[in-house]
Structure P
Amino acid sequence: MFYYLKSTPLPIFINVLDHSTEQAMRTGVIGDHVYDFDLERVNLDQYKAVVFMNVYKLTDSQRKFILQKVAGKGRTLVWNYLSGYTNGERLDLDFVKALTGMRLERINLPQAPSVEFLQPAYSYGFKESVDPLVVINDNTVEPLATLQPSSKPIIARKQLKAYTSVFCALPLNGTEGFREIFRKAGCHIYNEQNDFTYAHSGLILLHTKEGGERTIKLKNGKLVTLHLEKGVTILLDGLTGEVVLK
């Protein structure tokens, strides 16, 4: 439930599914896994951010729904790598440009790329070269990370009329980076310590690998301080912060 394992490593999918997914779940922000074909069935009003984690194929009707129904109400949309790059019939970078609202430029980089996230400052790399690879060539965006060694924007945020677009031309890795994007989107952060945190039905679940002191911020603003042993899972009352099960 808490640790993602895969027997056979694949180049970019390690960074997307093994790294990005688990790291996003450890931001202290509560999220749900939703398949792209179920998106129309979801009550989107409960979400301030939507991450398209590995949605490389989108039909024309799916793209239309996303732009008309998901991209709005001040929500932040995070596009992790080349979201919607194909409609199932052809590969087209214009599909990605239309979704993200950004001008993109395809480049050739024979060596394995690395990413330098600007704030918070950290870096991460890839084990092999990535193709197709694009950079963000748009002076209307706010750069969040650069491609090394070129220093060209590789992750950026753009404020549009009804929503905010965050495009990651290489998969976003790093719990800290995800957390700051979610924070800027207005998401509530229960826990800043990279533990698995989930909340539902008036309860908060927290699993910690490392243990130690934790300060949990409830939605009502109350701060709850806990000391946790290594490798424990606890349930808290979502209103009082009282430990109800451990």
Structure Q
Amino acid sequence: MFSTSFVSEENGQRTDHQSTFFYTNCKGFGGILMYKMIAFDLDGTVAETFPVIFDSFRKIVYKYTHKRIDDQTILATFGANEIGMLNQLIPNAPDRILNDFYQQYNASHATLTEPFSGINSLIDMLAAHHVQTPMVTGKGSVSCRISLETLGLQNRFSPILIGSSTGPNKSENFQRLLSQYQLASDQMAYVADTVGDIESCRAVGIDCYSAAWSKYADVDKLQEANATTFRSVNSLNDFLKKMI
């Protein structure tokens, strides 16, 4: 915690003021930053949702095409939300495919009902220090809602900014948050699990904490691209708490 105090005098009345900020000095490992907002990705960051995603897309693609696809084929469509992913995997699919997909996604999610260990504690710690925690995800609104409700996290992130069917839009969503809440870029950070997320953060000048705790994370690439890469939620929590 970083505190600063000052004294003002008005109409003969002397008043003591104190302001308190959450801060870290990780940008370039020098200088104090006062975060007002730390946003979170969902897939691979808040929960191990990749098996749910893979299972849902495999079953829907097979239902509509009788073709079997592997995880890499599905991963190649990431960046767009599920509408854009389905458009790539099954061009010219009938409109009902979205409803079928969401039913399947909800069914597949029954195998995953908890976030990563430590996520709730991390959010609680940030909330206790008045740091806002939005979600910025590449998912569409329906799949995001299903995941958050199934994980019991529907009231933990605000606001929630979703992905686009045409491709990656996280940089635009970061800029939207900065503008909406009148934040300087060094007052916001993002927790996410890919090198693309690091690049999106750098495009608008915000810090990125790389989440390398999913079994699907490419740890070597994350560590090469970002000095602030963490192998567990608790290690990130401990790192931030030391700055309080």
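Only the coordinates and a few stated rules stand behind these numbers; no lab work does. Because the structure is predicted, anything quoted here is derived from the model rather than measured. Cβ atoms are built from the backbone, for glycine too; each structure is taken alone.
Quick check for you: by distance in nm of label points 7 Å out along Cα→Cβ at positions 134 and 206, which of P, Q is greatest?
Once distance in nm of label points 7 Å out along Cα→Cβ at positions 134 and 206 is worked out for each structure, P has the highest.
From P, Q, which structure was Rg/Rh (Cα atoms, Kirkwood Rh), for residues 78-173 alone = 1.02 calculated on?
It was calculated from structure Q.
helix-only ellipticity at 222 nm (-39500 (n - 2.57) for each DSSP H run of 4 or more, over all residues; to 500) was computed and gave -12000; which structure, P, Q, did it come from?
Label of the originating structure: Q.
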